[in-house]
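Here, each number is a calculation from the coordinates, and none is a lab measurement. Quick caveat, the model's predicted, so the values are computed rather than measured. Cβ atoms are built from the backbone, for glycine too; each structure is taken alone.
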Structure I
Amino acid sequence: MSPYLCHLDPDCLRFEAGVIARRPDAVLLDRSYFYPGGGGQLSDRGTLQWKGGELRVERIETEGANAWHCLAEGETAPESGERVVANVDPAFRFLMSQLHTGLHVLNALVYQRFEGSLVTGVQMAADGTARIDFDLPAADNNALRALEPELNTLIGDGLPVNVLYLDAAALAREPGLLRSRSVAPPRQDDGMTRIIEIAGLDRQACGGTHLTKTSQSAPLRILKIENKGQHNRRIRIGLAA
């Protein structure tokens, strides 16, 4: 896969683009800085401004290398060849980045304290909550709940969050970079894999959006811990008001 433009320039939230294909309720642009979603993170939202007015982009749907910008119900897509000014919703991007960064901190604590437990599922929600499932057949739920104070201490410490890229050989030398039992992050066309590093705490492969330091996030609360079958423990978290 080619690198997402939102990875190359995460601060670009407004850009011009051309419509190269359309459906009645979606458009394909010649370039886009919208995050298309993946790994349990919701896609970006935003607007498209053009000569016919302003359209709301509710989600991105991917088909191969194509990212369709899906419009709100009742809105009609511009014709191919039209120019638009696209705006990524900064509040929604920030919400997802807080949740995703916080999940990395929680994942790091569980991985370190519970013998390298792997993730079996993740889902973030628009209401500021998220769930993460771990392969933890013998864990004490109270021990998991007790991670909340340390989780928020690390968030408050303002640890830098960095992005780096590793080739397959480097990835193989550090097995802990791949934390999911079922899903591997896609490699780029050049064979490199994107790594998110929280300084002094954690490194793992990931394709989502993140903060630049942990203290940009609101505190997190562990809302609920559930047993999901013989192996899976589900931890539900939420951003504190």
Structure II
Amino acid sequence: MIALADELIRWDWVFSHGQEIWSRFVQHVELTVIAVGVGLLISFPLAIVAHRHRFLYTPIAWFTGLLYTIPSIALFVILLPITGLSYTTAEIGLVSYTLLILIRNTVVGLSGVPEDVKEAARGMGYTQRELLWRVELPLALPAIMAGIRIAVVSTIGLVTVAALIGRGGLGQFILEGLQTFFNTEILLGAVLSVALALAADAALLGAQRVLTPWSRTGGPRTRPFIPWKKPGFPIG
């Protein structure tokens, strides 16, 4: 068993390449954070528009769904003549795959806010903007956070594919290991990618529980809680 482990993992190689491992790990995190961040910046206003004007949801969902169905390798190949072997190529592809998830979850969350809660807020003088920011978004936050979690975990996996264009973070180890039949690099890239996905999901789940304490299992479920009350208007 020990001999088999030694064949699979060359610890001397791992320790001697610590700086390279850290550099690619950081690159993997950066690619993921940028992709999901840009995806949020694009999807959030689109989701608000789709929620306010329901007839726009179908074309928005259709277009982002079309992007989502394109195989990642094919999308990178399509982008290569335009943006070349660059981070831009990787990020355009990664961002494209986050849009459907983020838009859909945001719209679902906003649509799930009870109408009586919104009517009560309007009756207390909330403007459309205040209704969105103080009532709808806080109550939709669990669904939005769930979408972010899915987007982050899936993006961490897709970043490894970007190794095919030389911008794959930990995926570079997997690609190089497959090319040289070096099991240590393959296992290192795979294990660290999985560990990063699990850690990111756990961190986001913790953040979701902190930000939405009213949605925890076992808490009151009969009536949504409005976390930010408008001064001067008590909520009974």
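45 is what came out when percent of Cα pairs over 28 Å apart was calculated for one structure; which of I, II is it?
Working: I: 36; II: 45.
Working through the options, I get structure II.
Out of I, II, choose the structure whose coordinates give helix-only ellipticity at 222 nm (-39500 (n - 2.57) for each DSSP H run of 4 or more, over all residues; to 500) equal to -24500 when calculated.
Values: I: -6000; II: -24500.
Label of the originating structure: II.
Between I, II, which one scores greatest on distance in nm of label points 7 Å out along Cα→Cβ at positions 98 and 114? Show your work: numbers first, answer last.
On the way: I: 2.5; II: 3.4.
Biggest value here belongs to II.
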*Hey, distance in nm of label points 7 Å out along Cα→Cβ at positions 26 and 186 derived from one of I, II reads 1.4; which structure?*
I
*To which of I, II does the computed value 4.2 (distance in nm of label points 7 Å out along Cα→Cβ at positions 18 and 202) belong?*
I
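Quick check for you: by relative contact order in percent (Cα under 8 Å, 6 or more apart), which of I, II is greatest?
On the way: I: 20; II: 23.
Going through I, II one by one, relative contact order in percent (Cα under 8 Å, 6 or more apart) peaks for structure II.
Can you tell which of I, II yields 43, 32, 28 when Cα extents along the principal axes in Å, for residues 122-193 alone is derived from it?
Numbers: I: 43, 32, 28; II: 68, 21, 10.
This value belongs to structure I.
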*asked:* Ranked on distance in nm of label points 7 Å out along Cα→Cβ at positions 138 and 154, which label among I, II comes first with the largest value?
replied: II
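Kindly point out which one of I, II the value 0.80 was derived from, the read-out being FRET efficiency 1/(1 + (r/R0)^6) of positions 82 and 210 (r between Cβ atoms, R0 = 41 Å, to 0.05). Don't skip to the answer; put the middle values down first.
Values: I: 0.80; II: 0.50.
Comparing all candidates, it corresponds to I.
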